[in-house]
Structure formats: C-alpha cells, structure tokens
Structure 1
Amino acid sequence: MSVAKKYIVLRCPYCGNATYGKYGIKTRRCPYCGKRFKVSTYTVIGSFKDPFKASQYVREYNYRKNKESEENDRSNLHSVVER
C-alpha cells in the first residue's frame, strides 16, 4: 500500500497570499513577500493529494484576492476624486 503524498495550501499571515507545500512542513517562506512563517492550523486553508490541484487552488485564490483588492482600490480612488 502506498502512502499518498498530501499537499497543504497556506495563507501567508503577512501579505495574505496563498502558497503550498508538502504536508508536515514546519515553516514556509512566502514566495510573494519573502517572510518566513510557522505553519499552523490558522495558516492552512486547504489540503490536496495532487500537487497540480494544490497549485491550481493557489492561483485561483490569489487571483480572487488580488482582483478584490484592485476593485477596492478603484472604488477608494473614485471616492477621493469625487470629493
């Protein structure tokens, strides 16, 4: 019986972007902000058996996060310009 490798998706507590790593890691360096953080249940936002699916989830999560951030920036800019 082979043991399935598990991959966890983590949310960086500093910048909020997602990344992934193998199950069992203790720390992770965020590829976006460069800060190292401890892996805890607070930072884990998902787990997958397939690294491709974990990677895909990370891309979709970060896309949604960044899209929402851009929309908020635009709406804040409009409110400043309208004054």
Structure 2
Amino acid sequence: MDDDSVIEVLNVTKSTAAEVSEKLTIAADTEIKINIAREEFRPSQQHVALCVFSVATETNSLIDVLMTSVSGATEITRLQH
C-alpha cells in the first residue's frame, strides 16, 4: 500500500467511527426517551392487566354457567325422547 491509499483508508475509518459515535449517542438518547415513556404508561398497563384478569375470570364463570345450562338442556331433551 502506498501512503495515499493508507491515508484514504484512515480517513474512511475516521469518518465511519464518527458516524458510529453519533448513532450511539442518538441510540442512548432514544433509550432514555423510551424508558421515560414506558414509565408513563406503567399505571395504565397495571389497570389494563387487572381489567383483562377480571374479564377472564368473569368469562370463565359465564362458561361454567353456560356449560351447566347446556348439560341440563341436553339431559331434559334426552329424557323427553
């Protein structure tokens, strides 16, 4: 390699290092913003989780009632025939 090509490679490397450094800084800032936003939504997440749990519990209760009704209707139909 001659001096010009070495200098060119070093310049490209220096430029690439500067771009990477800038992108790492942007990524760090973005991570901070994401963490702040996540914490702002945490109370809502907890509320939604409670709602989903409540709905799931009620749905299971409703399924039990429906299954009992279906079983009863099936038994009545069977006894009538």
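No lab work stands behind these numbers, since they all come straight from the coordinates. Computed from a prediction, not measured in an experiment: that's the story for all the values here. Cβ atoms are built from the backbone, for glycine too; each structure is taken alone.
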Here helix-only ellipticity at 222 nm (-39500 (n - 2.57) for each DSSP H run of 4 or more, over all residues; to 500) has been calculated and equals -14000, so which of 1, 2 was it run on?
1
Structures 1, 2 compared on mean count of other Cβ atoms within 10 Å over residues 27-34: the greatest is 1
The highest value of FRET efficiency 1/(1 + (r/R0)^6) of positions 19 and 43 (r between Cβ atoms, R0 = 25 Å, to 0.05) among the shown structures 1, 2 is in 1
As an exercise: Cα Rg over 2.2 N^0.38 Å, calculated from one structure in 1, 2, equals 2.77. Which structure is it?
2
